[in-house]
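S.K.: Right after this note come the structures.
Every read-out reported here was derived from the displayed coordinates using simple, explicitly stated rules and does not represent laboratory data. Just so it is clear, the model here is predicted, and its values are computed rather than measured. Cβ atoms are built from the backbone, for glycine too; each structure is taken alone.
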Structure I
Amino acid sequence: MIELNADIGEGHEDDALMPYIARASIACGGHFGDAGSMRTALLRCAEYGVAAGAHPSYPDRAGFGRRRLAAPPEEITRWVAEQTETLAEAAARLGLVLAHVKPHGALYNDAAADAAVAGAVVEGVARVDRRLAVVGLAGSQLVSAALAAGLAALNEAFADRRYYASGRLVSRKTLGAVIADPDAAAAQALALATGGPLDAEGGAVTITAETLCVHSDTADAFKIARAIHRALHRG
């Protein structure tokens, strides 16, 4: 059964999401998050038996990490390592261990398409703990870089985002890029889980993934997660 994940600790109400997800990526200071929010998110994961991971980003709070920052690979590596280590230390103080790292926003998209950025992200993860899995866009440069470096990798797909026929995500700047209807998101999740084609911009696309994401900042995210959870378990 394919798992459901969410990005949490980003200033939204996460409690209602937790019963429906198996994995959570926690904002760790780059685009959002502080000691208090990280601790709260980690405790939520522990309470619900959810695997916790780091959600590092370009250090851009004003843009919520959704703007690309031009930086050399070694700088990106440092950002990823520092943010991941911050969350790992917070987890250790609670007797918890992180399971994965998933970049956020523009860093996620850049690592999906740019081999140099992907390599920098993977190096940052490896500097903290080589046992951490890397979560990246299905079939992306990031997944390839993680596997090439000997790290575990999870191919991720999105239940609440539209795709191009190329397998890339439609930009959030495009009207309709985010799927806000729970039934539509559940239908896309079921197609992803069963290997069926998605109705994508420019044609159809088939994506193979091990984990599906629901964004906590989508309106009524918990309703989307609940609908997907029901569809997957019913299917």
Structure II
Amino acid sequence: MTITRESVQELLKSEKFNDRITGINQLRQLDASVAFELIQPVLTDSNARVRYAAISQLDTIGDRDLPATLAILRDRLFNDSEPDVQAAAADVLGALKLTEAFEDLQQLYHQTPEWLVQFSIIATLGELGDLRAFPLLEEALTSPIELVQTAAISSFGELGDTRAIPILIPFATNSDWQIRYRVVQALARLGGAEVRATLEALANDTVEQVASEAKQSLAASCDNQ
């Protein structure tokens, strides 16, 4: 069956949930400009799973009209009733590097009671690459939710600001091995003599995944010298 603008549009207008999801998936096979036009109505669909699928797809077609995409994502960040959809909007803002939304992300992080939304905001800040995120990432390291802490560590590594090194090093002895694992990855990105000493210690970690990652990071740094 040939997928056309008309066939996809018919699916997206269907009253059946499965049809609308199928239509969203088939948008990938159309020209991005056409897909961006057709996806508009389902971005505010009555079904949260449809909205989630539609918002998530903006990371590949949203660059057709970045101002319009920014407005859409801001609306879903603050006005969608489902945390999954809000989280997806945050993810896409990072993927498209829409730094204009940094203050929106910061505001929502402090307003939302939903850990998933907080996690997605912190996780996307590294990808966003805006150095204004530094204080917010530092704050997230004190979150009672370990997944948020882990996301902050990873985002510090992506952000590439070496001021994070002395902040991250204490987490190298955290009781949660997954946090130590993320510390290895973040510090390896940041580099430096102080980082090397910590990675050498982590290369002897009791958890094989952590030790192996540290050894690989040390080997990679030697190869790059």
Structure III
Amino acid sequence: MNGSVDTAHLLVVDDDARLRDLLQRFLNEQGFRITAVADAAAARRAIASMMFDLMVLDVMMPGESGLTLAESLRRDGNEVPILMLTARGAPEDRIAGLEHGVDDYLAKPFDPRELALRIRTILRRAAPPVATHGLPIAPVQLGPCWFDVERAELRGPEGVIRLTGGESALLQALARRVGEVLSREEIGTALGTPEAGERAIDVQVTRLRRKVETDPREPRFIQTVRHRGYVLRPGP
């Protein structure tokens, strides 16, 4: 985050000129700074020259799709939070977005107030943690990696390992209750998306495992408890 949640700089990417203009006006009125572009190529140019706190990204666009752009950004190590917009609201479409590294998903048509609410939720999740007066939680060891729960920072032998806002919030939720089983409903609440389905939570866990497990297919640290949820079991 380059500033406060309410003055964040957002990149809006949508080929529908009317919707793009409406989003720009509405989000400006909400206090956000907005850069709006019509396609993935223009989004890439904007990202190369400016820092953004969040991207609002349409799925279906001429040329490169939003899903392909999101996947490419994640592959290149760019972890800018992404809220994806789509005319298709089926659960499998939401899952496809999460699998490509997006943080949240909103089906068209939508209430602009819900869009603003979801943007603020993602931004708060990505913001640096606020210091508290309680006892600090000790860092958690995950093999060769250490997760600083207070800073929401994962470090490996070669330095900081980039996490998306959703991955960071998920690992924080598990690390704050080490050894306790968290249901998918509890995890959804911790991620700020209590309406997320079970499959969506499973996808987030799968993505996180790829970053903390030696063999994500045989997880040592983030374990599944059948019919109940997930539990974090740290260790060397």
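S.K.: Say we calculate Rg/Rh (Cα atoms, Kirkwood Rh) for every structure; which of I, II, III gives the highest result?
M.R.: Greatest value across I, II, III: structure II.
S.K.: Which of I, II, III yields 41, 24, 18 for Cα extents along the principal axes in Å, for residues 69-188 alone, as computed?
M.R.: Answer by label: II.
S.K.: Also, quick follow-up: Taking 4.8 as the value of distance in nm of label points 7 Å out along Cα→Cβ at positions 85 and 141 derived from one of the structures shown (I, II, III), identify that structure. Please list the in-between numbers first.
M.R.: Working: I: 2.6; II: 3.6; III: 4.8.
Of the options listed, only III reproduces it.
S.K.: Going by relative contact order in percent (Cα under 8 Å, 6 or more apart), which of structures I, II, III comes out largest?
M.R.: I
S.K.: Which structure, out of I, II, III, was mean count of other Cβ atoms within 10 Å over residues 101-108 derived from, given a value of 21.5?
M.R.: Of the options listed, only III reproduces it.
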